[in-house]
Every structure is written in C-alpha cells, then in structure tokens.
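Next up: the structures, one after another.
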Structure 1
Amino acid sequence: METIVGIGSAGCKIADQFSNYNNIYDIYKIDKNLKISDKGFRVQEQDTHEDYDRATINFDYFFRNVQTEVLVIVCGGGMISTITPKVLGCLVEKLGSKKVNVLYISPDLEETYGDYRLGHNVCYNVLMEWARSGRYNDLYLVDNVVLEKIAKDTPIYNYYSKMNELLVSTIHMINVFKHSEPVVASSFRKSLASKIATFSIYDVEKNEEMPFFSLDIILEKHYYYGINKETLETNGTLMQDIKNKMKEVNKNGQRGSYGVFETSYENNYGYIISYTQKVQSDLFKKILEES
C-alpha cells in the first residue's frame, strides 16, 4: 500500500480520487476545513502565506502510522500550500528521503493573481530547490493548463473532477505496472541526479506523446506499454516497433527504456515518465517570454 497525502482543497480532492482503487492507497488529508480524524488534519486558517509559514504545526502524531512510500500532493495556488515544507520535513525525518515524493500541480497562472500567485511562487521554488538538493526523493510536475488540453471536450459539470480522474488513473496504472512482472523489458536505472519528472500518456498506435508538463532538457524517458494478449500473440512487428521507438528517443539525446505488460483491455495504451536534472524555470516567466 502506498500513502497519499493531500494538502489544501485541490490536493485533498486529488487524494480522494485514489480511494476508487480498492484500498490500495492509504489516504491522509490536510486542510483548513477538514473534520479532525485519524487521517484528516485541520490546520487553523491564517490570513497570509507568512502566517502559515510561521505557524507552529506538528504532524508527528498525525503521521504516526505511516510506514510506506509517500506521495504528497499539493497545488501551489492556495495559501495553505506554504505548509508543504513542514509536512515534508516531518515525513522525511520519519521515513527517510527516498520514500517521500511530491506531486506539484501548477495552476493556470494567467488566471492567478495576488496571494494565489505568491503561493505558487513560494511553493514551486522551494520544492524545486529541495528536489535539486535531494531533501526528498522525486518531484513530479503537472501543469493544469496542459491537463485541460489533454482532457479536452470536458463539460463544465465535474470539470476539475474529470481532470483529476485522468491524472490519478495515469499515476495508478504506472504504479500497477511498476509492481507487475513485464513480458519483456529493457534495463532501467535513472540517474541519481534526475530528481524532477512528469507523466505522459502515450498513444501506442499513433506514436503520440501527451506530457502533463513541459520539462526543459529531458534526459531519461521510461515507457510503460500496456498491450493486450491477442496483440502479444499475433503482432510480429511490435518488438521491432518498440526498439525503433527507443532508437528515436536516443537520437534526441535522451536515454530511453521500456517495459511491456500484458493487459485484458481491448485497446493498447502506454504511459511515460520523463526525468530531468535541470531546475525548471518559473512557469510565469515562461508565459511572459512566450507572450
């Protein structure tokens, strides 16, 4: 079982999506409007980011039963995101840095102003620096604007719920593959310095990649192929197609690796985790440069 920790309203809603997978995940939530429980921590509401940063909050008892690898989920648009370093500090002290990962959701910065913009800037830059220095394991980045484009034609009703479902289902299936025996796989060992990553959906038939964040200078890409039994038994070119794909990746100056997993689904599909060693520039600066 993996532990999921949601921080703030958006983080908690994404964490809730993991409860759809038959008790595979142990879910903890931290927010200012939660009911107090064994797995719900209510933070006293503060007026500013600085107040949240200065507040004395002890998570030791709240995380007393956490023993597995942890994914901390936070969206940088809210003021409460400022407590993320306190959460990470507690978890790293308890579990060690290799068991603590972060999923950071960047808000739509063209619609984010004032305190919400400040919340993103503080959280994003602190997490980036902590990832670079190895204070926790890996930082996974997701851009809400990009996720909206991938989840196109989504009705307003349950709009964000559908995007969260897309994100969580991707992470879940990658976790399933990580804990499954592949039919065939190449060796994969990412560089110790590659601490920043993102997820992609990979259309196997169209050879189309849909990353959830635009990473600068990707060095390593690991492909998870979900292939049904019939294709595995009858497609005589699949292995060569995969090898050609890895050659394509390597020609781009990246190191490609793969795992092929049997599924019971009618359609074949894939996912990618891309890694970089480069600290990513602030997204708002990118927007200004591109405008």
Structure 2
Amino acid sequence: MIRLLLGSTAVVVAGGAVAATGATIEASRSVLSPPVAEGTAGVIVDDAPGHAAVVHVPPGVAILAVSSGTVVPGASRITLHGTGDDAGLDVDYLDLPGAPAATTVQRGDTLTTAGGSAVAITIRAVLDGRALDTAALLRHALDSGSAAAAGGWTRPVDGAFVSQPFGCTSYAMEPVDRACPSGHTHTGIDLAVAAGTPVHAALDGVAHVVVSATGYGLHVVLDHGDGLTTLYGHLESVSVRDGDEVAAGDVIGLVGSTGNSTGPHLHFEVRRDGIPEDPALDVALP
C-alpha cells in the first residue's frame, strides 16, 4: 500500500480527543483494510468515543489485520505497530476473543476468530500520533463488500461529477486552514449537476433549513445524532421544513446555485463532532 500525506496536518481538539483532519484525512482513505472478509454478512461498524470503532462480528467469522505491523500484546488489547508502508500507523484492538499466534502480520491476515457467539471488538487507529476517524475508514474499507456495513448511506445526488474535492484548495474563498500549503481548505465535496436535480438525504435525520444569501446559500443540515451531521448547500429550493424527520433517500431539495457559487452544484459535507471529514469515506461519490 502507498500512503501519501499531502502537506501538513491540521489538528482539532474535540471532547478531549485529538483528531486528524484536512490533509491527513484526505490522504487516509486507504489507510485501513477491512476487519473481516469482504462480503461477510451481518457485520456492523458503530462509532465509539475517542474516534474509535466498535465492530460487531458474527459467530465463527475471522477477524483480520487492518494494517501491517508488529503485534504488541497488552493487558486487555493488542497493538499493531505499523511497519514498512504502514510505518507511523498504530492500530489498537480491544476485546479480541483470542490472542494472535503471529508476532508480525500483513494486511488481511487472520488475527483470531469469533467463537460460537457474536463479539464486539473496539478498534482505534492513530496515524503519526493523531487519532483517525476509525469507524468511517472501516466502513469505507467494507463498502465494496457489504452495503449494510457501510452504515446505510445513500448517495445525495445522482448523475453528478466532482468539481471540487475535499481538502486543501487554492480557492481563496474557502475557509482558512494554515495546515494547507495554499492556506485554505474545502470542507466538503462539490458535486456538479444540472439545476433542479433532486437532492436526497444521505441518512435518517432531523432537518434544519438555513436561508442565506452568502456562503452555503439556501441549505439543509441533517442531524443524525451522536455528533454526526450532513450538509447540503447551494440549493435552489427545499422540500422539508425545519424540524422535519427525514429518512435516508428522501428528497430534501433541488440543486441550485445560491450563495457563494459559480454554477449549479451540490456542496455536500459530513461532520463528526463538528469536524469535517471527506464524505467519500462514508458514501460512494459521485
């Protein structure tokens, strides 16, 4: 695996935890491999405190190494201390149902196997000393094998192309981020598509409608609970009211070009505890 770190790394302190953002998150889409074999049914990945993940594994399923490294045993956990291409990446496994037999592992190697009952293991990943959003990365790794493991995300708009990706950008109108070489970062992803195209809720949530002549323009923020929100910007019109409960896939508005926009597109954001992350970690885009 080739892991590129683009520019510097922004660090945000939220709830006492240090989370990698900006360039590191943008570059970390392929940091972790699937924790079980792709296509395994019944696997659920939940968010946990401290940017960790709880992976619910059915009985008899092999639990795999999500990175390559040296196995360092602890009192109630093991750590995969990254080596080779994974140098700088440390992954903690808590509550494993058994200890790995090997002292070094490669991505995809079996660490242990769930016994006769389902298990819930906690996985936490740290890259160059900074916590990664482990659950989002594991869901992304599992996405090609199991739509259920991806957490039930729905693509917010169809038929679009990415006109501006997440991360450091040369556009001076974007938010200031001194960690980026350009001094600015794009906190979402722009999906260019014809005006009037339906915009769908990516997940179940509660709608908050915001009317503005600048910035995101007319936009909707969906609160999904547990600190997770999504934002849908530059809308032409909305089809929800403030406080409405919506389901994943519901139409919440139409693509437009309101606010600070150079043409019809959907600005789509994902934030956890207020920290923006690359939406492509959670849902297939475009």
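Just so it is clear, none of the values below were taken in a lab; they were calculated from the coordinates. This is a predicted model, so every value here is computed, not measured. Cβ atoms are built from the backbone, for glycine too; each structure is taken alone.
Okay, here's what the table says:
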{"read-out": "Among 1, 2, structure where distance in nm of label points 7 Å out along Cα→Cβ at positions 89 and 209 as derived comes to 4.4", "value": "2"}
{"read-out": "Structure with the greatest value (metric distance in nm of label points 7 Å out along Cα→Cβ at positions 257 and 273, set 1, 2)", "value": "2"}
{"read-out": "Among 1, 2, structure where distance in nm of label points 7 Å out along Cα→Cβ at positions 65 and 81 as derived comes to 3.0", "value": "1"}
{"read-out": "Identity of the structure behind 146 (criterion: volume of the Cα convex hull per residue in Å³, calculated), options 1, 2", "value": "1"}
{"read-out": "If helix-only ellipticity at 222 nm (-39500 (n - 2.57) for each DSSP H run of 4 or more, over all residues; to 500) is computed and equals -1500, the structure in 1, 2", "value": "2"}
{"read-out": "With FRET efficiency 1/(1 + (r/R0)^6) of positions 129 and 193 (r between Cβ atoms, R0 = 25 Å, to 0.05) derived as 0.05, matching label from 1, 2", "value": "2"}
{"read-out": "Entry that produces 12.6 once mean count of other Cβ atoms within 10 Å over residues 97-104 is calculated, selected from 1, 2", "value": "2"}
